[in-house]
Structure 1
Amino acid sequence: MNPNSTQRLWAGFDLGGTKMMAALFNARFEMLESQRVRLGNVRGSKAVTAQMIALVRQVLRGAMRDARGRLSGIGLGVPGPLDLDRGIVLEAPNLGWKNVALRRILEQTFRCPVVLANDVDAGTFGEYRFGAARNARCAVGIFPGTGIGGGCVYEGRLIRGKTGSCMEIGHIQVQPRGPLCGCGRRGCLEAVASRLAICAEAAAAAYRGQAPHILKRAGTDLREIRSKTLAAAIREGDFSIEQIMRHAARQIGTAAASVVNLLAPDTVVLGGGLVEAMPKLFLREVRDVVRRDAMKGFTKGLRVMIAQLGDEATVMGAAALAAERVCKTAAPRPLSGNQP
């Protein structure tokens, strides 16, 4: 295959617990077509993969007549534990999946290579290639949402484990005797700073009469308290909500400082719906805590940035990972300048 071919097309896919997005890119990674759909009550591997296939076909049809014949690879950003080498989703509780051979299913359907990646890894890679972390030697991505995901690109390559992804920033323990986390331990970053944890605190504040604007907009229903709802409540004067958000952002800063001490990145990218809704608040709090708690030699020149690509980060990163794998442009490189 000629990696410089201008005829190639690359598809990126972002599979979430409640929605999915597919996009098609040309060889210059200009987006030609994209589509988003909500999953609704669709669950189970057969139903969801059928919807995934239909969405990819939809973007191919929407882009150009001969798009399917020019499709050179598909990159998938998927949540949950993965076997990256075999292309298997080991578990996706929100989708009711266990041991789904997702790569094989899509390769048989579209007759092209398929690359599987953790969704936050793909988003971090997207920001490294096309967004806030361009030209970084070491870029760390932190994406608070329902959970808190992390990723790291080191000298152009995603850091990963032997068979799966790593960088579980959400499970760094920040409060040893803190709230119970979904992983079974106490005091993980997710347990105190994820959107779920924040919404639980906001609902309690509304119930106590301390957040009248949240109460008016969403009541105490966690499903109705969204990132934009929280941001609007702060603008309208719910001081308790602002305090909850700032505390959560500072906890993320504490975890980020530990990662900075381990990896000495030159760029930390903050993304996800919560950050997009309140970028100034998150940037200020996280940056201040990192500068206070990380080693001074590692914070000199460190950039803490807001992600630039929004919802497109994962599809762009996944498509770029597929292109690198297929074209073999990501040749193995030493992890140290002292190695041959």
Structure 2
Amino acid sequence: MKSLNHFAAVIGIDWADRKHDVCLRIAASDTLEFSVLTHSAQAIDDWASGLQQRFPNQQLAICIESRKVPLIHALLKYPFLVLFPVNPQTLARYRRAFRPSRAKDDPADAQLLLDLVSRHPEQFNPWTPERPEVRALDSLVEQRRTLVADKVRYTNRLTAALKNYYPQALDWFEDRDTLLFTKFIERWPNLASVKRARRDTLKTFFHQNGVRRPAVIERRITAIQSAIPLTTDPAVIEPQQLLVMSLVHRLALTLGYLAVYDRKIDERFKALDDARLFAALPGAGKQLAPRLLVAFGEDRPPLHLGRRHLSLRRYRAGHRTLR
């Protein structure tokens, strides 16, 4: 059975935005020491340096929620601190076992983290961070998913706003989450402005933005010239147009950065040794393959597929094939 007896001390930390509550217990002692750590680079460094002086040449166990918090990034600088991340849901269930009221108290949570990992060390493994290359890809993939959610939100809000005064634009373009659509709306933000545009001006615009099929261009121009306004009420058009312009600019910026993220993810993914392994998996495209790689990580246990025992290392070496 695993234990934490080889650590000089076990420390539970309940992190927050501006300060962190700390509970420390020295090995072979039942005495708990409580303190508060300010969230600043200098305060964290002073705290870690103080621990190193107090426990020279010894390792300390840090029990803390989650892995993707700023404090953990800061603590990675200190090799004598061994991190034991705890799933927030695990801590919440442990808290409810002792507090049926579900009241939350930061200092007590730090103590609960310490107690949870100390009493059940077999359930928690020390965190060995992936290589910086893999962790960077992990962050890029996660941030890209956030941008995709932003893109969907801006597109939905833009669609809703256009329906109030300029619904024709939605009929002319099947895809609204494109730079072509944002550029069109930015240049002609209402029906009156686009109906004043000359045929040659519209053709040039479409050609410059990648639309080459004459039939598509002609159909759009004909629809523009024959369109009639949904409303001419300035009390509707002016506020909605202002909202549309703000959303168009945010959507265009998000689309631009998504393209940058796609390039960065592709570069980092292809630079990793296992890129070909995950790219070859059935159904894994340019977006899913990097997500699978960071989800599996580098320290991978063998996979169990039914009665077959499949090791990713053997698969990587070409001895087995996933079907």
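Coordinate-derived values only; no laboratory data. This structure is a prediction, so every number in the text was calculated from the model and none was measured. Cβ atoms are built from the backbone, for glycine too; each structure is taken alone.
Given a value of -12500 for helix-only ellipticity at 222 nm (-39500 (n - 2.57) for each DSSP H run of 4 or more, over all residues; to 500), point me to the structure among 1, 2 it was derived from.
Numbers: 1: -12500; 2: -17000.
The read-out was computed on structure 1.
Compute mean count of other Cβ atoms within 10 Å over residues 143-150 for each of 1, 2 and report the one that scores greatest. Intermediate results must be reported in sequence, preceding the final value.
On the way: 1: 25.6; 2: 14.5.
Looking at the calculated values, the largest one is 1.
Of the structures labelled 1, 2, one was used to calculate volume of the Cα convex hull per residue in Å³, giving 235. Name it. Working shown, then result.
On the way: 1: 142; 2: 235.
Traced to structure 2.
Work out distance in nm of label points 7 Å out along Cα→Cβ at positions 7 and 23 for each of structures 1, 2, then name the structure with the largest result.
Numbers: 1: 2.6; 2: 1.3.
Biggest value here belongs to 1.
By the measure relative contact order in percent (Cα under 8 Å, 6 or more apart), tell me the structure among 1, 2 with the highest figure. Each step should come with its number before you reach the end.
Working: 1: 20; 2: 15.
Biggest value here belongs to 1.
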